[in-house]
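Below you'll find a set of structures to go through.
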Structure I
Amino acid sequence: MKYLISFPSGAMTFPAEELPAVSDAAHAVVADAKAAGVWVFGGGIDESVPPVLVDADGTVTEGTYPQTRQIEGGYAVLEVPDAAEAHRWAARIAAACRCAQEVRAFQHDPES
């Protein structure tokens, strides 16, 4: 199953001088996830680029849905056998990023 592991950027409250150590720790967890073959995708939202909505006719409108106005921070998608394994990886990411991680399961797609 695929799991989304994420955190809002506001959750990272460590002092700015610790950013290089946090970055190194986070990159080490990503390298381990890649080596383990569970890494699907990950990255941080570029908060300097405003979100847009794209309609079915291609119309682009600045802004977003009210419910998702606060989407920012870091995200990782891992493919692991079960929730317990997703939780283990989330704990490693939490330790590296120094903040709790939210874990959500993607619905199973029988076509993939």
Structure II
Amino acid sequence: MAQHNETGRQGEAEAARYLREKGYEILATNFRYQHAEIDLVAQKGKLLVFIEVKTRTGTAFGNPEEFVSYTKSRLVMKAAEHYIFTHNWHHDVRFDIVAILVSGSGQQIRHIEDAFS
């Protein structure tokens, strides 16, 4: 597996751990619908949260969250719509980004709530 794929996989696992500590229940990982993928689907009370995880090892090209493009956000929303319909969800939803910056001294996690609005 390429190093960037391994970094991304580890970032998703770390994001799931972080969210569990904050009281979220992880319902799905890497949920796919057509050409779209949602990294994490979580629930906290009556709130369903679709989470895009971005992990980077440096900021030379920008912060991790800056790599969520308009196109990516639209694909996530399309997959979320399918998830909501197939799971018959009738409560609130939110789209978040968990940005993880990994460095030699550790990592920084930033949870950006309601990131697509």
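Computed from the coordinates by the stated procedures, all read-outs in this text should not be read as laboratory data. Remember, predicted model here, so these are calculated numbers, not experimental data.
Where is relative contact order in percent (Cα under 8 Å, 6 or more apart) largest, in which of I, II?
Across I, II, relative contact order in percent (Cα under 8 Å, 6 or more apart) peaks for I.
Tell me which structure, out of I, II, gives 14, 47, 32, 7, 0 once P(r) over Cα pairs in 10 Å bins from 0, in percent is calculated.
Values: I: 13, 39, 31, 16, 2; II: 14, 47, 32, 7, 0.
Only structure II yields this read-out.
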